[in-house]
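FYI, it's all coordinate maths here, none of it is from the lab. The structure displayed is predicted, hence computed values, not measured ones. Cβ atoms are built from the backbone, for glycine too; each structure is taken alone.
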Structure I
Amino acid sequence: MLYRFIFLLLFFPALSIQAAELSEVSFADKINVGEQSLVLNGLGLRLATIFKVKAYVAALYVDKKMSTWPEIKANTGNKKLVLHFLTSLSKKKLADSLEEAYRKNLNLEEFTKIQPAISKMNRFMKSMKKGQVIEMVVQGNKADIYIRGQKAVTIEDAYFAQNFLIAFLGENPPNPEIKQGLLGK
């Protein structure tokens, strides 16, 4: 039986499980969110501090491959962002860095509009250790945040749902490598 399976994988590679990898972290090429199939748009590496510490690998899943932030923002399909931590990070440091990333990519009026959703999300953040994961899943006008495999909070805010990726894909990403990677470049 095992030999048949190996034979099928060798001669029919489409049957094999596809995955992409960055910094020794693998992600599936396709996933489902609700009833919708999503494809891996790209993988980006979050480098922190002046020492370029590898903080996490981010994976972006969308309904079809896209290469610009305006294209992704305008798309109304489901989206999923996965942050796989490569180092430990305190709750405060994580919450502060997320808020700062939104602040750098939005003008004052836009940030004021999104800030209640960010505050709500950050209240549920936890300290993360190497190998742990945060998932942000957007379906329509709501975002579900999963921390370490457990649903932490649902944010029902259309503006946040449309703009949750701006912290990573806006004009001022935390580092250029994360934006370029998530855009599949």
Structure II
Amino acid sequence: MPWAALAMMLGGVLWIPYGVFEMLAPFGTAAVYRADLGYEVITYASLYLVYGAPGAAALGLTAFGLGAITTRPGGLSTAGRVLAYAILAASVLSGIGLAIGLAPLFLAPIGFGTPVLGLAAVLAGAGRGQAWDAIRTLLLAVGLLGLAALPLRPLVYAAGIIPPVAGAAIIGLFGLSCVALGWAARRER
């Protein structure tokens, strides 16, 4: 599974710039929310592509990595593996939404896929047996940080409870935990 570990690490690295782009928009605004439509409308297409590409790729790579890393005995349950590979398919939809400039099709798979990926990681960590090891700890860390992504956008944008810098940090920590999981899986092999 060296490819799975590499995919997990590369996906983890890509979550970091995606978190910065998503939460901080360092190069300016690429989309605005239109209340009359009920979704974001892209205002600067090339910038939106730059901001979104790391997220769609990160979702797909980490979903593939999680599904493949945890395939061996003591890994992910069948339900968890199905969840991981369903998120891999959702990342393709996210990439299509990004490519055609349809913000809801890009954002929905990432917004719902990241917490589902977190759930799959928690299932993998919980089903890893009695021994408490680094892989199990990292699976649970990836899972909990992934689950934290579900309320993140509303807490940052709608409620204003979490500052955008903290939101970027949470996404970055999720990415770093994915890198650590990939590294540990690579070393375990």
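Determine which structure produced the value 112 for volume of the Cα convex hull per residue in Å³, for residues 66-105 alone, calculated from the coordinates; the candidates are I, II. Computing volume of the Cα convex hull per residue in Å³, for residues 66-105 alone on every structure in I, II gives 112 only for I.
If we compute distance in nm of label points 7 Å out along Cα→Cβ at positions 34 and 154 for structures I, II, which one ends up with the highest value? Working shown, then result.
Working: I: 1.2; II: 2.4.
If we compare distance in nm of label points 7 Å out along Cα→Cβ at positions 34 and 154 over I, II, the biggest value is for II.
With helix-only ellipticity at 222 nm (-39500 (n - 2.57) for each DSSP H run of 4 or more, over all residues; to 500) coming out at -10000, pick the structure among I, II it was computed from. Derived from the structure labelled I. Suppose distance in nm of label points 7 Å out along Cα→Cβ at positions 26 and 58 works out to 1.3; of I, II, which structure was it derived from? Answer for the origin of the read-out: II.
I, II: which one has FRET efficiency 1/(1 + (r/R0)^6) of positions 90 and 162 (r between Cβ atoms, R0 = 25 Å, to 0.05), as calculated, at 0.55?
Working: I: 0.30; II: 0.55.
The read-out comes from structure II.
Each of the structures I, II was assessed by relative contact order in percent (Cα under 8 Å, 6 or more apart); the largest value belongs to II.
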